[in-house]
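What follows is a set of structures for review.
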Structure P
């Protein structure tokens with residue numbers, strides 16, 4: 001890609017993490033001319049998969065719309081469970097400016113994609129973060145309150161919960177999608193040597209911004225694959241360095257007599273925050289910067305699954 005071309009990243013999250021055939025089919029549906037596949041992964045414990053694509057804005061938006069349509073065809077939320085909150089088969093679709101494109105432009109791109117999703121799939125859309133048209137829709141956790149099951153009932157009796165595009169009722173099996181625009185975030189999980197859900201929730205409460213913890217940090221304590229996990233999104237990586245997040249998590253773990261034994265990075269990170277000897281990088285098993293750093297992966301994208 002020429003350095004002058006605008007580049008947008010999209011990181012769609014799907015509510016399926018156990019059936020590789022379904023996930024491959026969804027990822028394959030995003031193969032649009034000009035769009036590069038940078039990463040995709042499945043998490044059985046969370047029953048969730050995440051893909052990362054990048055390319056020219058309009059092509060990336062088309063790829064994202066196709067993915068929502070395919071997810072609606074292949075995922076039935078009435079039969080899906082997992083520890084990760086979700087409201088839709090294609091749950092969250094954020095657009096992120098990478099090069100020569102602004103956050104405001106990404107917001108406009110997200111709104112256009114939302115209209116296409118509704119017209120082509122019948123899946124209603126909530127607009128969030130920079131694409132939000134209402135203050136109570138800026139935070140993703142507010143949009144997802146009640147999850148699919150709760151939201152499905154609320155929209156029938158409360159117009160304040162109606163989607164921004166389409167609806168007012170949710171799609172019977174695919175729910176709704178949250179489409180938005182944001183800056184880079186880091187999806188980062190920590191695993192501990194022991195501990196119960198109460199310990200995880202206590203650590204999460206102390207570290208997340210909503211409860212007076214670290215700015216820009218969202219956190220949940222969960223049990224994943226039988227292990228205690230702190231699942232985090234760091235939404236402002238400039239204001240809150242990853243080294244500080246890890247140090248605080250380590251400190252809180254010690255207060256609860258547990259230790260961090262492993263870390264997991266979901267998706268990619270920008271080159272600007274990568275340092276090979278950083279405390280938060282070391283616990284990630286088999287970390288390869290050529291695979292997990294956005295700018296490096298742009299130079300050598302993945303082959304599309306068949």
Structure Q
């Protein structure tokens with residue numbers, strides 16, 4: 001872990017500009033507001049397959065993706081979907097519109113952290129890759145076992161900024177400064193052709209790309225990271241209203257979840273984007289932007305890292 005000194009910062013993402021992203025990318029991370037966090041320790045990298053394996057060996061933990069879901073949990077799911085498994089990215093064979101994610105996401109039986117690509121795959125040779133197909137409760141269970149916890153959104157963003165103020169990315173304002181690739185993201189035509197010019201068509205071993213000024217790797221790209229907060233699309237306006245114009249001290253997020261796209265679904269926030277992010281579809285490797293996920297759904301590009309308070 002590395003020590004994050006804490007402090008005051010501008011939390012959120014400004015309006016879209018220069019074609020960097022669509023307004024939808026930043027609408028739930030506005031208005032930009034002042035927040036402050038106390039110092040804390042943070043994992044230098046995302047939790048790896050090797051680290052998660054030790055947790056499972058010590059506790060016998062079964063991830064949600066390894067347990068057959070019930071009708072009560074997913075009342076709208078078709079019967080064939082009520083099998084243990086997870087959501088896996090499978091690129092279409094041809095160019096498609098990006099308005100229907102079901103063209104590249106599939107629920108795959110027996111896909112889980114041990115078999116990230118589904119039956120026949122394994123984590124052998126991927127021990128240093130971030131563990132994926134981890135739901136929010138799985139991440140919380142690991143953190144508790146390790147004597148840690150998940151970061152708040154405010155802690156995560158403060159740490160990702162690495163002391164830089166008002167920058168577009170965790171490393172500055174240029175996506176590829178001097179042509180250097182700084183994160184594991186998508187290159188090519190999304191979602192059917194990944195040219196993988198960064199060297200990785202999927203996840204990359206942690207710390208394959210430069211650390212930020214705090215010594216943290218992969219704060220953009222590689223895998224989405226669960227954080228502690230409930231996701232609400234209106235969380236920032238609510239915080240701004242309650243703050244009375246003063247910096248929000250150690251924000252813990254809203255007391256409940258609300259996503260207008262799926263108002264009845266409980267979601268937690270995610271940060272950092274993944275290897276699937278691209279300026280053609282999802283630019284949430286931009287600092288300050290937010291992601292979200294149903295708490296019990298495991299996906300091919302979602303993992304986590306932990307923090308620990310000073311005391």
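Some observations on this one:
- If helix-only ellipticity at 222 nm (-39500 (n - 2.57) for each DSSP H run of 4 or more, over all residues; to 500) is computed and equals -9500, the structure in P, Q: P
- Mean count of other Cβ atoms within 10 Å over residues 222-229 from the coordinates reads 27.9; which among P, Q: Q
- Structure from which 27 was derived, relative contact order in percent (Cα under 8 Å, 6 or more apart), options P, Q: Q
- Mean count of other Cβ atoms within 10 Å over residues 118-125 from the coordinates reads 11.8; which among P, Q: Q
- Structures P, Q, by Kirkwood radius over Cα pairs in Å, for residues 190-261 alone: label with the highest value: Q
- Label whose coordinates, when mean projected area of the Cα convex hull in nm², for residues 62-213 alone is calculated, return 10.6 (choices P, Q): P
Where a number appears in this text, it was derived from the coordinates with a stated rule and is not lab data. Quantities reported herein were computed from a predicted structural model and do not represent experimental measurements. Cβ atoms are built from the backbone, for glycine too; each structure is taken alone.
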